[in-house]
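Quick heads-up: structures coming right below.
Every read-out reported here was derived from the displayed coordinates using simple, explicitly stated rules and does not represent laboratory data. As the structure is a prediction and not an experimental result, all values here were calculated from the model. Cβ atoms are built from the backbone, for glycine too; each structure is taken alone.
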Structure 1
Amino acid sequence: MKFRLWPDPIDLSVVVIFYNMRREAAKTLYSLSKKYQKKTDGLKYEVIAIDNGSTEPVDEATVKSMGEHFHYIYFDAHTPSPCEALNYGVKLAQGRLITLCIDGARILSPGILHHSMLASRLYENACVYTLGMHIGSKPQPDLAEDNYSQTEEDKLIAAVDWKRDGYSLFDISSVALSSGKGYFSKLNESNCLTMRRSTYKKIGGFDERFKSPGGGLTNLEFFNRVNAIADIHPVMLLGEATFHQFHNGTSTNVPRKDHPWKKMEEEYTVITGKPYRPYRRKPVYFGEIHSKCYHLFVHSEESW
């Protein structure tokens, strides 16, 4: 299957994976639309929305309602891991650059696509990524211990006019545990990365040996692998973020005492031959500073 919308080349292909996320998908998809993303009038991009074998799949009509450049695929997944679906989406992608969203529960801030395109010009082979946030007053594993629910989150989201101003999501969110204390922290992963499609294929994409629900530590392994390649230049996108919605996720939305980290790390060790350790490189910083996220521009023990 190949999609044809514009004559080649397409600038950017966004691959986003969903699993039992009908509620969350509607907001995530809107955040990828031209109605929401800023300064994309001249950008030729496509969104490949892949439902990874959900028991309640994303509605195809919802996907297509976002624009003619949105494509829907139901992927008959062999495992609960998103790795195969991501790699399949990249095979279909027409863009010179690809943006990878392994977790479809994350609303994007409105400057990500525009600034990712600009940042990708800094180097011939850049990997552009940004911060992860959790909707709620504290990271969602901690909220889960307080019986936080989707109903409470819906009220939070309704209290801000995020469709008009996506940066207002910073007002109701906290930094994800894997993102330290903000932009200058040493991140363990990112849930929105942009790189050349040819680079993704060259490094082998996501490792399909990760079979765990949600992929286990596959996103951390991919981030490690990218940072370890000398001719790939990491670029941290400032002033932007992804905002995770509460959806009873495998690891993000369970109390810390119930977190499946041990099993995930065991799988990582079997696959890679060594225990998980973050491999980090100091990135180049690029972007615009918005007043809504001033508090995330702090230096700490986690800073470089």
Structure 2
Amino acid sequence: MLFFKPNIVISKCLNFDNCRFNWDKINDDFLLKLWKHVNFITVCPEVWIWLWTPRLPLRIFNSKDGNRFFQPWNKLDLTDKINSFSKKFLESQKNIDWFIMKNRSPSCWVWDVKIYDKSDSYSLDSGKWKWFFARNIDSFFSLIPIEDEWRLKNFRLREEFLTKIFCLSEFRDIKQNKKISLLAEFQAKNKYLFMAYSQDIQVKLWRIVASYDKTNLDEIFEKYFSELLKLFNTDLSIWKLINSFIHIFGYFKNHCSSEEKLFFSEMLEVYREGRIPTSSIILMLKSYSLRERNDYIIKQTILSPYPRELVELSDSWRDLKL
């Protein structure tokens, strides 16, 4: 199966360069495996604003002028530099599908960032803050998702991440070709994947495609892209995935024995409990579709969402919402 290469901006210290504060880099096996399947665009905001390695710690401090990016030990305010670099770099990026930022990086950290008091360095607040480069991503690419490498160690989050990036990269190629026939085919083969996120948005996407009247092609693609990003920003729960899998199984249940039906039901329960990955259920459904030679189901993205060699299972520290 053909997969389009996603364009991903990634922190340079993740497998690429020894640019961390201690002259080190992070060796991540999953990202290394992903390397040949995507186009990585690397960035290290700290090095690119002339903070050499090794370097002194960085903090965000509260001030009357707002949050400041600071090196407290030499009292160096780097706020303007980091913002200037971030804007210049992000303005130069086109057709980006995703961002992968280094967890707990002083410039790129995405989740639960601590804010310190400038005068005594005691922690004031922690919450859903982003540090400076990540904040600028929100300004330039407000709907493009951001992830960090630590969350991708969770096998369910990793499966969802892979599904999204390859779907978005294929849409980007279709958008560049500007053929309504390709968009209609894309919508059809993603029916059950989109249903697993939001049935309402899935129907809305169909209506956008159907509203084509030969004069509004650019508008169609812009509306579709906006709704597609909204769909992928909704919560994906096990229940919604199971609902899509049950709909697909409906194409085959009349040709399955009672033992096969019972086994499929039992596997769904094991999956709901978080003891097997999504790919296990997908393989079962794909085998049924091949046995019955159902081309419509065989083509469904949900059954082949990303390259087979990227399928793996590791210890999970966080499950999807039930």
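Assign the value -6500, calculated as helix-only ellipticity at 222 nm (-39500 (n - 2.57) for each DSSP H run of 4 or more, over all residues; to 500), to the correct structure from 1, 2.
Structure 1 accounts for this read-out.
If Kirkwood radius over Cα pairs in Å comes out at 21.8 when worked out from the coordinates, which of 1, 2 was used?
2
Suppose FRET efficiency 1/(1 + (r/R0)^6) of positions 184 and 288 (r between Cβ atoms, R0 = 30 Å, to 0.05) works out to 1.00; of 1, 2, which structure was it derived from?
Values: 1: 1.00; 2: 0.70.
That value comes from structure 1.
Using distance in nm of label points 7 Å out along Cα→Cβ at positions 96 and 200, single out the structure from 1, 2 with the greatest value. Could you put the intermediate results ahead of the total?
Details: 1: 1.6; 2: 2.9.
Going through 1, 2 one by one, distance in nm of label points 7 Å out along Cα→Cβ at positions 96 and 200 peaks for structure 2.
Can you say which of 1, 2 returns 22.9 when mean count of other Cβ atoms within 10 Å over residues 104-111 is computed?
Matching structure: 2.
For structures 1, 2, calculate distance in nm of label points 7 Å out along Cα→Cβ at positions 72 and 136 and state which one comes out highest. Mind dumping the intermediate values first?
Values: 1: 2.9; 2: 2.4.
Structure 1 comes out on top.
Among 1, 2, considering only relative contact order in percent (Cα under 8 Å, 6 or more apart), which has the greatest calculated value?
Largest calculated value belongs to 1.
Output the label of whichever structure in 1, 2 has the greatest value of mean count of other Cβ atoms within 10 Å over residues 88-95.
If we compare mean count of other Cβ atoms within 10 Å over residues 88-95 over 1, 2, the biggest value is for 1.
Something else: Name the one structure among 1, 2 that mean count of other Cβ atoms within 10 Å over residues 80-87 of 24.2 was derived from.
1
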